[in-house]
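Structures are listed in the sections that come next.
The numbers here are math on the coordinates, done by the rules we state, and not lab data. Predicted, not measured: the structure shown is a model, and the values here were computed from it. Cβ atoms are built from the backbone, for glycine too; each structure is taken alone.
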Structure I
Amino acid sequence: MSLPYVLYFFSGVLLEYAVLYLLFRGRGLDVFPVAVAVNMFSHPLLVYVIPGLDMGYLVALLVSELFIVLGEGVLLSEAFSVDRFIGLKASLFANLVSWQFAPFLVHVLGVVL
């Protein structure tokens, strides 16, 4: 595992944790382990499986993001005992935040390290 991958993974976890904390605090489960678990589910697929499939970049991006949002949405709805639609919306929002701000956070962390 390379340092850039670890930085992207932990920046995604931190960003998605912040979003999930705002959405699901007080739901009975600690939000941080759930954020780690959903990212442990999705990151290996995104980084190792999808790129190995024979498809173009845009198709791979669409397939991976769709699969990740759906998979994480189901996990979130089960973990926090909410409706599937709420879990899907939370997953989509958390992933959009992570997708937009993780590169910046990795840059900042990379400069610090």
Structure II
Amino acid sequence: MPIPLTLARHLKDQVLIATWDGTFDAAGNHGYAGGDKAAQCKIDQETKHVTSHEGHDVVSNTQVILREVYADGTPLSSLTPSDRITLPAGYLPQQPPIQRIDRLTHDFGLYGWKVWL
């Protein structure tokens, strides 16, 4: 089932998502396969304390709520802290680290993601 209509109408922003391919370059940076894919979202800039995917207390300054599909309609069925999210121009940093990822679900399954940057 698609994202509830009450939430979908608030997803007016767009980010780019690159999936980590499991490799590292010579400098130790993550490698990304397939290029960036656009995803419809809502971006909130609010300072919040969250528990990171590693179990540490961290500060998140930006939260992104994503649909369960990319802008082209292909499924966004998984997201990991090693993936890369690029925020639109004007946001700094434009590629903050992913601190935490929450699945947004209802009785019919996944309808989106909340990503804490």
| query | Given that distance in nm of label points 7 Å out along Cα→Cβ at positions 56 and 72, derived from a single structure, equals 3.5, which label among I, II identifies that structure? | reply | II
| task | Give the label, chosen from I, II, of the structure having the highest value of mean projected area of the Cα convex hull in nm². | result | II
| query | When relative contact order in percent (Cα under 8 Å, 6 or more apart) is calculated for each of the structures I, II, which structure yields the highest value? | reply | I
| remark: Comparing distance in nm of label points 7 Å out along Cα→Cβ at positions 64 and 96 across structures I, II, the largest value goes to I
| Structure from which -500 was derived, helix-only ellipticity at 222 nm (-39500 (n - 2.57) for each DSSP H run of 4 or more, over all residues; to 500), options I, II | II
